[in-house]
Structure P
Amino acid sequence: MSAPIPAGGTWLDTLKRSFVDVPVDAANDNAIATTEFLEAAESLTTLFDVLGSIAFNPVKSDLLGNIKKLRDRQTAAPAESQTLQDLVRNELKTKKHTASEGLLWLVRGLDFTAQAIRKNLNEPTKELADSFREAYDATLKKHHSFVIKPIFNAAMSATPYRKDFYAKLGDDNAKVEAALKQWVEALEKQVAILKEFQERKEAKW
């Protein structure tokens with residue numbers, strides 16, 4: 001569950017880790033620190049608690065399940081898993097791809113969330129359900145089976161009204177939007193880095 005928001009603060013203040021605080025080593029091919037990234041991804045899942053419908057439970061569970069696959073690999077081979085890119089390269093050398101596949105699906109889920117929030121921030125009159133539906137169509141839908149699609153469609157339909165959602169993120173709407181923009185910008189950059197990496201031969205299995 002998401003933690004209570006401090007007085008005068010926003011939902012972002014309740015997070016154990018923000019994507020803004022994830023180390024990205026630009027001098028080392030944009031290597032992303034594994035521990036901090038997974039903490040930020042785990043923190044992101046509390047957004048689905050804020051959305052307030054059990055329809056989002058499968059979405060949240062999916063993200064957490066993929067985070068666990070990556071953590072399990074990191075625990076098994078910590079020295080080889082300090083960055084996400086190294087974790088994938090080193091796992092693939094063992095002819096396994098459980099965590100690498102977990103990262104692929106985690107990135108898809110994060111891309112979906114980032115696009116939904118970005119669309120909503122950029123279009124102040126758009127309802128949340130429309131932003132999430134458009135993001136789903138652009139990201140996850142093509143990867144989902146006919147069994148999974150209705151589960152996600154139910155979640156899209158269960159999103160709260162825009163004004164209610166932003167009110168849940170903090171009392172000061174301007175502060176909420178400013179913090180959310182900074183957070184989503186960092187998330188988008190990291191998703192873009194990982195998507196580019198996953199297109200490379202070294203990340204394929």
Structure Q
Amino acid sequence: MASTKFIIARSFSSSSAVQQLVKPPLQVFGIEGRYATALFSAASKQSSLDAVEKDLIKFQGFLKSDPKLVDIVKDPSIKRKVKAEAFNFVGKKIGLNQATANLFSIMAENGRLGMLNQVINAFKIIMAANRGEVVCEVITAKPLDADMKAKLEGTLKLFLKKGQTLLLTSKVDPAILGGMVVSIGDKYVDMSIASKIKKYSDIITNAV
């Protein structure tokens with residue numbers, strides 16, 4: 001049986017390997033989506049999805065609290081091989097699942113550790129979908145009050161399929177000026193005032 005590292009590595013270089021991937025319940029685009037999908041496939045074949053998700057959540061916590069680890073991730077002067085060895089050491093020390101450790105090693109060797117948070121978040125989205133959960137993020141210029149949040153949840157639930165549950169998180173970003181930006185599953189809708197202003201500004205600029 002091929003090692004998890006081999007499965008992950010081949011998934012980015014061979015169309016036949018892509019066909020062998022365990023298809024995730026939700027497609028996540030971009031480079032982070034490719035890594036997260038490959039990890040989902042490898043962990044699925046090893047029946048270690050829950051263990052890998054716990055590893056990633058734990059490691060994401062380390063990235064927020066350990067400055068030295070952040071330096072290793074972000075410092076471009078540290079050679080890729082050294083980063084890979086460092087992550088292998090950390091993985092063994094904290095008992096990471098082999099699929100998780102192999103992902104970190106591959107990302108280090110490919111110079112992609114700077115995208116680690118994005119890959120972890122992409123994997124969390126895939127896992128949520130795998131449990132029938134639909135992750136939704138709403139960004140508003142001001143905090144939502146209880147009544148508005150309840151109405152918004154009611155509206156967003158109309159997009160769900162039978163058996164799915166909504167996981168709603170809200171963030172505040174004054175830069176959008178008003179309105180809201182909604183991400184639900186793999187859908188993205190920008191209804192912010194800032195977006196409308198930019199749109200009209202571009203129209204005016206192009207008309208001059």
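Just so it is clear, none of the values below were taken in a lab; they were calculated from the coordinates. On a predicted model such as this, the values are computed, not experimentally measured, just so you know. Cβ atoms are built from the backbone, for glycine too; each structure is taken alone.
Listed values, structure above:
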| item | result |
| --- | --- |
| Ranking P, Q by FRET efficiency 1/(1 + (r/R0)^6) of positions 53 and 197 (r between Cβ atoms, R0 = 41 Å, to 0.05), the structure that comes out highest | P |
| Per distance in nm of label points 7 Å out along Cα→Cβ at positions 37 and 189, the highest-valued of structures P, Q | Q |
| log10 I(q)/I(0) by the Debye sum over Cα atoms at q = 0.08, 0.10, 0.11, 0.19 Å⁻¹ derived as -0.36, -0.55, -0.65, -1.27 - corresponding label from P, Q | Q |
| Structures P, Q, by relative contact order in percent (Cα under 8 Å, 6 or more apart): label with the highest value | P |
| For 17.0 (mean count of other Cβ atoms within 10 Å over residues 69-76, calculated) the corresponding structure among P, Q | P |
| Structure from which 3.0 was derived, distance in nm of label points 7 Å out along Cα→Cβ at positions 29 and 165, options P, Q | Q |
| When FRET efficiency 1/(1 + (r/R0)^6) of positions 93 and 133 (r between Cβ atoms, R0 = 41 Å, to 0.05) is computed for each of P, Q, the largest belongs to | Q |
